[in-house]
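Values in this text are rule-based calculations from the coordinates and carry no lab data. Since the model is a prediction, treat every value here as computed from it, not as a measurement. Cβ atoms are built from the backbone, for glycine too; each structure is taken alone.
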Structure 1
Amino acid sequence: MDKEGILNKESTSRMDIAIEAFHENLVPDFITCGWAYRDDSPIAIADAMKKYAIEIGRIPSGSIITERNSRDTVGDAVFTKKYFASKREWKNILVATSDYHAPRACEIFNFVYGKRYSIEITGAVTNTSEEQLENEKKSINVFHETFIDIKAGDDALIFKRLCEKHPYYNGRVHPEILVD
């Protein structure tokens, strides 16, 4: 997104997939994830996506949950499970992402959520570069190294490891104030 919170083409393509799923009654709830990552803007990506979903997607504000803790796909999975899926007893999760990112997102969400959940990943078509594919490989390897000795679905150990060892979260997570 730009500093005014306007989503780029890749983000709007992801959102359009999620919006369509919502309007087709494939999902009862709509979660937007992401922190205020830009140095030149206080806007969280979760809020920019919510605004797009309301204004462009015509989704009622009350049907959208914003989660501002996550800084990456691992955080998306951990925090959506911890604060929403577990508490609301959801069993089926649909993740809208980009096509090149779908395999990694699938692996991460299946690991974090564990076998009790059914995870479906859908990817928006992009013009994927070799650099993006290489970054995906590097990122999944780092993910494996970070969570190597933890069983899939082990909420306590996954969250502990995220907070202690993941470079985006160690020492920075205050989830009780970043969810609404």
Structure 2
Amino acid sequence: MTLAKGARSQKSSFRGKLDLFFEASFSFQQTRESGPRYLKELNLLDTRPALRSDLDKLSLAAYAAHLLERNTETDTPVNDLFLLFADFLRVTCSTPPNAWMLLLLELKFLQVWGSSLTPEPRTTSPGACAILVFALKHEFASSFHLSPSQSQILELAGLIQRQAQATQINLPPRRLNLLYRLKAASPS
């Protein structure tokens, strides 16, 4: 646990710099091996204002944070997941939200955890297979520009759900609600 002593004070150097989805570099002081850490310095890098003006973007960011929280241990740094999360937030802030963003996050998350996600020949169309293969071979930002159809979105969502269950990855419970809301908001 890290504490920011006096952060609510009017004269605090941390005031206005600690908020949900802000990115910052910081240093802290460890008091005892099992005790709390105290924040010493903080340098704000990105406030992501787009998340405060668009509910769907904020919902995507919250979903991503929940996915990470459910599948990682506290105080266990996983650099690849941090980089994925930061890239996801950057793309989310700069583009209109859609269901493909959520699925691509899940695909990349499974990939970081070493899941060997492969298309199921009987249930996956050639177009969805091609999208899946491309997305697994390329970075998040370049894969985001793919445009799966509504049926491909549903195919990939089912494939990801089955793979997550097989590899014991806990997808957040409101996944389907968010997927359908974003799918309905996406241009066809």
Structure 3
Amino acid sequence: MPVTKIELRRQMRLRLGASAGQAAEKSLAIVASIAVHPLWARVRVLALYSALPGEPDLAALWSATAPRRFCYPRIEVGGMAFFEVASPAELIPAPWHSGIREPIFDPARLLPPEKIDWILVPGLAFTSDGWRLGRGGGFYDRYLASLPPGAMKLGVCFQCQLVASIPLEAHDQRLDAIVTENGFEGHLPIIAGAQ
């Protein structure tokens, strides 16, 4: 019998809890893989996320070379939007989750999907060919569907989060590639053809 999304989420939370002690070191390895990718130098607008405990923390990308703009998601009624921030210190605790930090709502800092070059996407489980299991809210899947074809959708996870398959639904969005502490997984030719 195939595993359900609910059961897979439970399994992945257990896996992440068991490997939490190495999260900081593995996060830095993920950042290093991203920062040496040939297309990294072309990224001008990067969509990040505020890491939950157990998720890869990508804050070190702020110190990577080349000037670029950073934006973070904010959950609002009706979905998720990305707002530009000048530094991670501008993020505030989300009213809906104590472990997540979000940008303030400022229409002048709203970045529409067509401005984003790369979006780094968290989740609970991933396949090496780009499928992702999120936490169940559907916010990322809806946002990813709004991105233009040139935007790079990059799943970010630890190696222990890679699985052979994920139960899929019609709204699930495929990512262009996955990066773990061991480097890039999956369809690197798609990345090579990106803008």
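Upon calculation of helix-only ellipticity at 222 nm (-39500 (n - 2.57) for each DSSP H run of 4 or more, over all residues; to 500) from the atomic coordinates, which of the structures 1, 2, 3 produces -13000? Mind dumping the intermediate values first?
Values: 1: -13000; 2: -15500; 3: -6000.
Working through the options, I get structure 1.
When Rg/Rh (Cα atoms, Kirkwood Rh), for residues 25-72 alone is computed for each of 1, 2, 3, which one produces 1.14? Show your work: numbers first, answer last.
Working: 1: 1.01; 2: 1.14; 3: 0.95.
Derived from 2, not from the others.
Work out the source of 5.2 here, i.e. which of 1, 2, 3 gives that when distance in nm of label points 7 Å out along Cα→Cβ at positions 33 and 145 is computed. Each step should come with its number before you reach the end.
On the way: 1: 2.2; 2: 5.2; 3: 2.9.
Of the structures listed, the value fits 2.
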